[in-house]
Structure P
Amino acid sequence: MERAVFGTRNGDILVGHGPFTALAEPPAGGVAFYKNNFSLSEEKPWFVPDRIEVLDKAPAKGECQIQWEEPDPVRFAEVFREVSGAIGKGMIEKSVPVVTEKGKGSCSPDTLLASLFQIPKSLRPYGWIGEKEGFLGATPEVLFRYFDGRIYTMALAGTARSEEQRLFAVDDKEIREHEFVAQTLIAKL
């Protein structure tokens, strides 16, 4: 049975259990999970679960037996060269090359859910646990918050160590990246 998971602000994990109803638009009420492909071309990216539960502790203990495949550094170098060339030609302004690590093995969905309770509290877990494949992750970013009928978001770009925060505000590269992300968000919203 498929499951969608998302961490809440107080550390609980919201779990949506399938079967899911796929929709083109979010429903007017209730819980829906957004799962799209990289090019954002899914016709029905909103998934409404058959039922939901909120977990405040791990549902089970156990170990996953996973054989991880190392990411291919040659492929990353190829993508990096393509991105650099496109930026140099003015075709794009910014891109983040990504190489994904994959693994095969056996692990129960409950054990996968339990692993999300082991991550630092500063991270928010998310994922999709399918019958044969899925993904799990954790992010320090709060992409948006909903309050009083409005959605609030942050434009995040660049990183700086705490001792460099004053320099961050006057660094031309960081300012350009932040402005690029902010303008992209404005255009999309």
Structure Q
Amino acid sequence: PVIFDPNTADVCVTLSDDLTTIRYNEEDQQVPDNPERFCFYECVLGYEGFSSGRHSWDVEVGDCSEWALGVVKESVQRKEWFPPSPERGMWTICLYGGEYRARTATSAPLMLKKKPQKIRVQLDWEAGRVMFSDAGDNSMLYKYKHKFTEKVFPYFSNTCKRHPLHILAEKVSVYTE
């Protein structure tokens, strides 16, 4: 299962004890300024990075009004602000200012039929794909194509003061014959 890495969390976010919920805070938290910690992005990375295989996780966005989700390369710049894009090692989608967008160099708008409550992020490292879908009806929201050359980590950002983002537990099915 995907959980947050508290050592990467920006000072403006608080994580739940089980490392599955991120809340935005207006007051900075007192945390060490370690090299892996982000500054300028209210975000946190997943604890485990991926350099092969297929991986998937669902995030409950619910009524959260400002968020971003996706993956970032391990070497992404963490101590300065820059426009998030694949060119900078960030493959993400977001909801900001009431608009859903793919965070590309041109900030591509997403045309959604309805407001998703849960977003599924799917990574296929070898195929070079990051796909986002509405976990409720499996409708595709956006897809990135890129030849990955280094480890990538799940990325979660929340700047909504009223609502958290929450990583959902994986559903496991066991069948007997």
Structure R
Amino acid sequence: MSCKEVVKLQREQDYTLLDHLSVLDIDAPPSNCRLTGIICTIGPSSRDVSMLVDMINAGMNIARMNFSHGTHDYHAGTIENVREAVKIVSEQLGIASYPVAIALDTKGPEIRTGLLCGGPSAEVEIKKDNQVKIVTADEYKEKCSADIIHVDYKNITKVLVPGNKIYIDDGLISLVVEKV
């Protein structure tokens, strides 16, 4: 193998910017150094080690976990699987550690509504242009209906002004504040 072929092969196996810059050759063709990252959300169908190895080999740079779903133990297991997959890929490539970041997407603050009069499985239909009263009084915590909805955020009256929108059921229903 010629010196240029060795440099080219070495350049193709470099995974840090410093490694990449240290083997640049003015006479060599440009390398295909990616300037973007590929983020993959890891779920039940993609959390096993062999699938993660395939994803890393296909170009995944960041393994994202959505903490809106699953338990902390579930995600801890997923992180262990990602680290194991990184070890396997690193050994395959003959490098110390292939860089794969782990991103944890945590839930933002949520305001919880109370329970409907009929219990946890009860449903109500809120029709367009209906008047709905949002209350913080604990007496309504388990007595919500299509007309009255309890919320657990006691300061809601301090932050709402007429014209604001309130989204319910992860944004499926929107209410417009008329008065506070």
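Taking Rg/Rh (Cα atoms, Kirkwood Rh), for residues 85-140 alone as the criterion, which structure among P, Q, R has the greatest value?
Numbers: P: 1.17; Q: 0.97; R: 1.44.
Evaluating Rg/Rh (Cα atoms, Kirkwood Rh), for residues 85-140 alone on every structure, the highest lands on R.
Determine which structure produced the value 2.6 for distance in nm of label points 7 Å out along Cα→Cβ at positions 53 and 69, calculated from the coordinates; the candidates are P, Q, R. Kindly include the intermediate steps, with their values, before the conclusion.
Numbers: P: 3.3; Q: 2.0; R: 2.6.
Working through the options, I get structure R.
Consider the structures P, Q, R: one of them gives 26.4, 82 for Rg and Dmax of the Cα atoms in Å as calculated from the coordinates. Say which.
Derived from the structure labelled R.
Comparing distance in nm of label points 7 Å out along Cα→Cβ at positions 37 and 61 across P, Q, R, which is largest?
P
By the measure relative contact order in percent (Cα under 8 Å, 6 or more apart), tell me the structure among P, Q, R with the highest figure.
Largest one: structure Q.
Bear in mind that the values in this text are calculations on the coordinates, not laboratory data. Everything numeric in this text was worked out from a predicted model, so none of it was measured. Cβ atoms are built from the backbone, for glycine too; each structure is taken alone.
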